[in-house]
Structure 1
Amino acid sequence: MNPVPLPRITPLKLGRRVAPFDDPAWLYELKWDGFRALADIEDGACRLVSRKGNAFQSWLALCDSLAAVPVVSAILDGEIVCLDVHGKADFKSLLFRRGVPLFYAFDLLWHNGHDLRRHTLIERKDVLLRLLRDCQDGVRYVEHFSAEEGAAFFEVCCAHDLEGVVAKRRDGTYLDRDRETAWLKIKNKGYTGAVDRHDLFAT
């Protein structure tokens, strides 16, 4: 039997929310400052695809690390990130290809011929965690935290000059009808990494 081919998937967009909130029906993840990408893994190879559906031509070593994930086929949703010496996202190093890229995976949409998008987020993340447990250093799992203390977690992020957080419904699917409110980004207004960001793309 021929394997089921990978579908073309449009990444779930992030809505916006100004302030954090405490709600046990939601979970929080750190918002990594990088390039959003889907990792399409098939036949021992990986292709990194942008939000607009274009394949990234850089980061071949990172593609090799992702290709080593123990699957026949998979689609991972995540962020390509470079880190500074303090372990914080360094967007300039990523943009100008000066650092070592990492793939921070926060969702698993397809696994060995099975479409997981109708499963709940917490179910998908559980499979993803088990899948990445023994992976190479270039691929990392994005931990999540209970949004019962969402405001406190957000304050910690701001205190450490991080970009912000993403709030997600624990029982949400990737095919929710109201897709733009299933995931909400809550940005740190004082994040120094965003200063002069537009100038970087004008150079």
Structure 2
Amino acid sequence: MTGTTPDASSRERRRARIEQTALELFRTRGFDQVTVEDVCAEAGVAPATFYRQFGTKEEVVFAYWDGFLEALRRAMDAVAGAPESARLRMILEDFATFLESQQGLLALRDQIVLGHPRLMQRTVIAQRDLETVLAVGLAQLRGLDEPDTATLMEAGLGMLVLRVAVRSWRAGGESSLLEGTRTALACLAEVVERGAITSD
């Protein structure tokens, strides 16, 4: 028999309830003003349950991260048979579609993280980790043991494209994050074609 057992399903629901409760409290009261005890009282769980599930308040804010890394890895796996010239575009478009499906989650977390130096620092580190995962994946797709300079550059540009696309999409400049990603990729191609990125 496959699937989730009743006990596992119950644990997942409890974890999701704790996470949602904590995030809402962090958003309304401020991250530093909320204690683990506050979260537990609101969620109706014992502190031991919180610590078993998350460990720290900060881990609740970044609980989404493993899912994001997995989504990026799936996007990279999906392009294994594609022409090398199309891989980065396909990966970014796939990942942008995933990010858009997480819009509510991202907006809530942004409200918590913005203006909080420690959480902002962790966000920057997480984004750098995402870029590293992309670089390693692109290198593996090319049969390299580790990313070379060109692969590192490609991964860095890919993350830049996503940041520009997210900014434009959130500002209402694009109807979807996928469209924003396509627009940002086209702009990057124009910059390269103009010769704005040259060695001379």
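Every number here is computed from the coordinates shown, using simple stated rules; none is lab data. A quick note: this is a predicted structure, and the numbers were derived from the prediction, not measured. Cβ atoms are built from the backbone, for glycine too; each structure is taken alone.
Here mean projected area of the Cα convex hull in nm², for residues 112-191 alone was derived from just one of the structures 1, 2, and that gives 6.6; the source is 2. Set 1, 2, criterion FRET efficiency 1/(1 + (r/R0)^6) of positions 32 and 160 (r between Cβ atoms, R0 = 35 Å, to 0.05): the highest-scoring structure is 1. The maximum of mean count of other Cβ atoms within 10 Å over residues 24-31 over structures 1, 2, that is, the highest value, falls on 1. Computing helix-only ellipticity at 222 nm (-39500 (n - 2.57) for each DSSP H run of 4 or more, over all residues; to 500) across structures 1, 2 gives -5500 for structure 1. For the structures shown (1, 2), distance in nm of label points 7 Å out along Cα→Cβ at positions 104 and 144 is largest in 2. With respect to relative contact order in percent (Cα under 8 Å, 6 or more apart), the largest value across structures 1, 2 is given by 1.
The maximum of volume of the Cα convex hull per residue in Å³ over structures 1, 2, that is, the highest value, falls on 2.
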